[in-house]
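All of the numbers you see were taken from the coordinates with simple rules; none came from a lab. What you see is a predicted model, and the numbers here were worked out from it, not measured in a lab. Cβ atoms are built from the backbone, for glycine too; each structure is taken alone.
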Structure 1
Amino acid sequence: MQRRSPLLALPLLLALPLAAPAFAADPPKVFERQLGNGLKVLVKPDHRAPVLTSQVWYKVGSSYEYGGITGVSHLLEHMMFKGTKAHQAGEFSRIVAENGGEDNAFTGADYTAYFQNLAADRLAVSFELEADRMRNLLLNPDDFTKEREVVTEERRMRTDDDPQALTDEQFDAVAFAASPYRNPTIGWAGDLEQLKVTDLREWYRLWYAPNNATLVVAGDVDPEQVFALAEQYFGPLKAETVAPPKSQAEPEQLGEKRLTVKAPAQEPYLLMGYKTPNIAAAAEPWEPYALEVLSSVLDGGSSARLERELVRGREIASSAGASYSAFGRLAGLFQLSGVPAKGHDIPALEQALRAQVERLQKEPVDAAELARIRTQLTANKVYEQDSVFNQAMKLGILETVGLGWPLTDQYVDRLAAVTPEQVQAVARKYLIPDHLTVAILDPQPLDGKQPKKAPAGLGGHGNVR
C-alpha cells in the first residue's frame with residue numbers, strides 16, 4: 001500500500017533492548033572508479049559468502065518522461081530482454097540461469113535498474129551480457145508489438161482492475177500539478193497505445209549510455225579485478241551526449257484538494273498526502289530526516305501509533321499506514337492511508353488520521369518512543385549487511401538520484417540525531433491542510449466479480465515507484 005523508502009525498511013525488532021547492539025560494525029568500504037567513457041563503477045566487497053550482485057543503474061525513469069510517451073521507460077525495460085545481434089531474445093536470462101544465477105530488472109520514477117545475482121567467479125558473465133545490451137539492443141518491431149501488449153495487460157491487471165492501485169494513480173495525477181511524479185510509471189493507457197518502436201529507439205539512444213549509468217558490484221570480489229573487468233567489457237562503449245531533463249517545478253499548493261474514485265471494490269480506501277521536500281529541496285538539512293522519523297512514529301511496526309491506536313486500540317481502521325521518502329530526485333509527499341474497520345466509515349478514519357497529525361503538531365514525541373525508533377535504525381543497519389543485494393541497491397539509488405553514495409553511511413547517524421522538537425517542527429510546517437490532497441475510493445458493486453490481482457511475475461520484470 002505504501003511507497004516507503006528502500007532506505008527505511010525497518011524490521012520489527014521490538015525485543016531488542018533500548019541500546020545499540022554491541023555487535024554493530026563499520027560497514028565495508030566502497031571503492032569507486034570512473035571509466036574514460038563516463039561509466040561510474042562502485043564496488044563494495046563482502047567476503048562472508050562466495051556470491052555477488054551486479055547491478056546497472058540508468059539515470060532515467062518515468063519522471064523523465066513527457067506527455068504522449070509515458071510508460072516508455074518501463075516498456076524499454078521489457079525490451080532489454082529481447083536480444084542483440086550477439087544474444088537472441090531470451091538468451092540473456094538463459095545464460096545467467098545456466099551459470100547458477102538469477103536476473104531481473106525494475107523501473108521507478110527516477111531510475112531503471114538491471115541486476116544479476118551470481119556466484120563470485122561468474123562476474124564476467126554479467127558484464128559481457130550487460131555491456132552488450134547497453135548499446136547494441138535490436139528493438140525488433142514484432143517483439144515491440146508483442147511486449148507492448150504484455151505491458152498493456154500488466155497495466156489492466158495491476159492498475160485498472162485493482163481499485164486501490166487505481167485510486168493511487170488518480171491521487172498522484174491530482175496531487176501534483178506540474179511535477180512528472182503525476183504520471184504512472186507503467187504509463188497512461190492512451191500513451192501506451194500510441195507508443196512506437198521509434199520512440200523506444202530514441203529513448204534508448206538518449207539514456208542507455210555508459211556516461212548515464214552506474215555499475216554497482218557487491219559481494220565476494222576484489223575491487224581491482226572488478227575495475228579491470230569493467231574496463232574490458234564496458235570500456236569500449238561510446239558515450240552519448242546526455243542532456244538532463246528540464247525541471248518541472250511543482251507550484252505551491254494553495255488549498256486542500258479532494259477527489260473521489262468510483263470503482264468496483266469490496267471496501268473503501270482513504271489516501272492522504274501532504275507536499276513535502278526531499279533532501280535536495282529542504283530548507284534545512286535536518287528536515288527530511290525529521291520527516292522520516294515522523295513516518296516511523298506513526299508506522300514503524302506493531303508498537304507504532306497507527307497500529308497501536310487506530311487498528312488494535314480504537315479499532316477504527318482494519319489497516320493504516322504512513323510513508324515518506326527523502327530520496328526522490330524531486331520533492332514528493334508525506335502519505336497517510338487506511339481502510340476503515342467494520343462499523344466505521346471513511347470520515348471517521350480521516351478524522352482519526354488528522355487527529356494523529358494534530359497530536360504530533362501539539363506534543364513533542366516522547367523520549368522513549370524516539371528511543372525505540374533509534375534502536376530499530378541501529379539494528380537495521382547491522383542486519384542489512386546480510387544482503388549484498390540491498391547493500392548494492394542503496395548505493396545505486398543514492399548515486400542515481402544525484403545524492404551520492406557516501407550518504408549511505410551517514411543516513412542512520414543523521415536520523416539518530418533528530419530531536420523531538422524537530423519532529424514537531426516539520427509536522428507544523430509541512431503537514432498543513434493547504435498542502436493536503438485527499439483521495440477516497442467509493443466502492444461500486446462488484447457484480448459478482450472479484451477485483452483481480454496481477455501475478456507477481458507478469459511481464460517478467462518489475463515495476464516500482
Structure 2
Amino acid sequence: MPYVQQDVALKRDRHDGPVLLIEDSRTFASILSYRFREELGRNVVHCASMPALEKTLAERRENYPIAVVDLNLPGSPYGEVLDLVVAHGIPVVVFTGSFDLSVRERILDRRVVDYVVKDNERACDTIVESVRRALANRDIRVLVVDDDEETRGRLVAMLGAQLLVVEQAVSGADALILVERHPDVELVVTKQNLPDMDGLQLVRRIRRKYGPDRLRIIGVLATDDRFLSVGFLKAGASDVVYQPLLPEEVQCRVAHSIDTLTQIKQLRQAAASDSLTGLYNRRHFYLKGPELIEKGLDTGMASTVAIIDIDHFRRVNETYGHDMGDTVMIGLAARLAHLLQGEGHLLCRLGGEEFGLLLTQMDGARASIFCERLRQEMAKIHFVAGDKDISVTVSIGVAEVQARETFDNYLNAADQFLYMAKQGGRDRVFSDHWMSVLGEAASAPLRQSPVFDASATGDVLYLTA
C-alpha cells in the first residue's frame with residue numbers, strides 16, 4: 001500500500017450556512033448571535049429549548065456548518081441535545097456550565113470540535129474563536145505519517161473532529177510524495193519510527209524544500225526523552241507531542257501551529273498588498289515579475305509587460321474630492337482584478353493612478369488586443385457623485401519581453417509606449433506590435449493616432465482612425 005488518502009469522516013455541509021445556536025440563556029444567546037454576525041459574518045438560527053431544536057432539525061431548511069450547543073439545556077438531563085445534533089451530522093462546539101471528568105468523557109465520545117466551560121469572563125471570546133477556527137479548518141489540509149493503522153486512525157479521528165482535511169501516509173517516502181502532490185498541505189504530523197526512515201530524517205528532507213513559513217511540522221513521540229524532542233525541534237519541527245495522545249493537547253498544539261501559519265500568511269499578504277485597492281503593490285510586482293518572466297524565457301513562452309494609467313485622474317480629485325478619487329481607484333482596480341481572475345497574470349498598483357500588468361503566455365499581438373479589451377471595459381464603468389455621473393478612461397502602454405534584460409527595462413519600455421498613447425490623445429493602447437503594424441506611419445505626428453478596435457471578431461485586429 002503506497003499511501004492512504006482519506007478526507008474527514010464527518011459529514012460536511014455547505015460552508016456558507018448559518019451557525020446553529022442552542023442556548024437557553026438570553027444573555028449568552030444575544031452576545032453570541034451578535035458576535036457571530038459581526039465578527040464572522042454568519043447568520044444565526046437560535047433554539048432555546050429541546051422542542052424548538054427538534055422542530056428546527058425536522059424542517060432542516062438550512063445547512064448548518066457548525067452548531068454551538070449548551071450541554072445543560074433544560075429538557076436534556078443526559079446530553080440528549082448533543083446526541084440529537086451529532087445524529088444530524090452537524091459538527092459541534094459544546095458550551096457547558098458544569099464540567100468534570102464524566103462530562104469530559106461524554107463530550108469527547110461524540111467527537112465534538114471543541115468544548116468551552118462557562119466559568120470565566122473569556123468564555124464568549126473562546127466560543128467565537130473556536131467557531132472561527134473550525135470554519136477555517138475545512139480548507140486546511142493536514143498530513144498524518146504513521147505506519148501503525150491503529151494509532152494513525154486515532155490521530156486522524158482527532159484531527160477529523162476539528163474539521164481538517166486529512167491525508168495519510170505510511171512511510172517517509174510516501175509522505176514526501178503527498179506533500180509534493182498536495183501543495184496546499186499546511187501541517188505534517190509524523191511519528192519518530194517509520195519503516196524507511198526516522199522522523200528526524202523526514203523533517204530534515206521536508207525542510208530542505210519547505211520553510212516553517214510555508215508548512216508546519218509536529219513530531220509525535222512515544223517517549224518523553226527531552227533529547228529526542230530537542231532533536232526534532234532542531235531538525236525543523238514546529239512542535240512535539242507525546243503519547244499517549246490527549247485529544248485536548250493535540251487540538252491545542254495543532255491549532256497553535258495553524259494559527260501561526262495563518263498569521264504569517266496574513267503578514268506576507270499585508271506586506272505585498274496596496275492598502276487602498278487590495279491589489280499587489282509595487283514591491284511584490286518587482287519581486288514576482290522577474291520570476292515569471294524568467295520562467296517564460298526558460299520555457300519559450302511569451303510574456304508582455306503593460307502599464308495602465310487613468311486618464312486625467314487629477315481632475316477627478318480636484319473636481320470631486322479625494323474621497324471620490326479613491327472610490328474611482330478602488331472601482332477600477334476591482335474591475336481589473338475581476339477581468340484577470342484565474343488567468344495566471346500578475347496585476348499590481350504601481351503607485352498613484354498607474355497599474356502594472358504582466359501578461360503570461362501572451363506575445364505583443366495578443367497582449368495588445370487583450371489590453372484593448374481592458375480599455376473598453378474600463379470605459380464602461382460609471383461612478384455617481386451627487387447628481388453627477390462620472391466615467392473615466394485609461395491609456396495603456398504594452399511592451400513584449402523579447403530577451404533577458406532588467407525588470408526596470410521592461411517597465412521603461414511599456415512606460416514609453418504609455419507616453420505615446422497619452423500624446424496620441426489618451427484612451428488608447430500603444431505597443432511595439434502597434435508600431436510594427438503601422439510601420440513608418442506610427443512615427444508620424446500623433447495628432448490623429450489610430451487605436452485598436454478588438455470588439456469585432458475574436459482576436460482579429462482592426463485599426464480605426
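Where does the value 31, 18, 15 come from, among 1, 2, when semi-axes √(5λ) of the Cα gyration tensor in Å, for residues 314-425 alone is the thing being computed? Mind showing how you got there, number by number?
Working: 1: 31, 18, 15; 2: 27, 15, 13.
Value 31, 18, 15 for semi-axes √(5λ) of the Cα gyration tensor in Å, for residues 314-425 alone corresponds to 1 out of 1, 2.
Determine which structure produced the value 0.85 for FRET efficiency 1/(1 + (r/R0)^6) of positions 42 and 282 (r between Cβ atoms, R0 = 35 Å, to 0.05), calculated from the coordinates; the candidates are 1, 2.
1
Using distance in nm of label points 7 Å out along Cα→Cβ at positions 82 and 290 as the calculated read-out, with 5.8 as its value, let me know the right label among 1, 2. The read-out comes from structure 2. Please state which of the structures 1, 2 yields 1.00 when Cα Rg over 2.2 N^0.38 Å is computed from it. The read-out comes from structure 1. Which structure, out of 1, 2, was distance in nm of label points 7 Å out along Cα→Cβ at positions 106 and 274 calculated from, if the result is 2.7? Derived from the structure labelled 1.
Hey, mean count of other Cβ atoms within 10 Å over residues 266-273 derived from one of 1, 2 reads 21.0; which structure? Don't skip to the end; give the middle numbers.
Working: 1: 21.0; 2: 12.4.
Only one of 1, 2 returns 21.0 for mean count of other Cβ atoms within 10 Å over residues 266-273, namely 1.
Can you say which of 1, 2 returns -11000 when helix-only ellipticity at 222 nm (-39500 (n - 2.57) for each DSSP H run of 4 or more, over all residues; to 500) is computed? Answer for the origin of the read-out: 1.
Kindly point out which one of 1, 2 the value 3.4 was derived from, the read-out being distance in nm of label points 7 Å out along Cα→Cβ at positions 66 and 410. Write out the running numbers ahead of the final one.
Values: 1: 3.4; 2: 4.1.
Here the read-out was taken from 1.
Hey, relative contact order in percent (Cα under 8 Å, 6 or more apart) derived from one of 1, 2 reads 9; which structure? All intermediate terms of the calculation are to be shown ahead of the outcome.
Working: 1: 26; 2: 9.
Source structure for this number: 2.
Which of 1, 2 yields 0.85 for FRET efficiency 1/(1 + (r/R0)^6) of positions 74 and 210 (r between Cβ atoms, R0 = 30 Å, to 0.05), as computed? Corresponding structure: 1.
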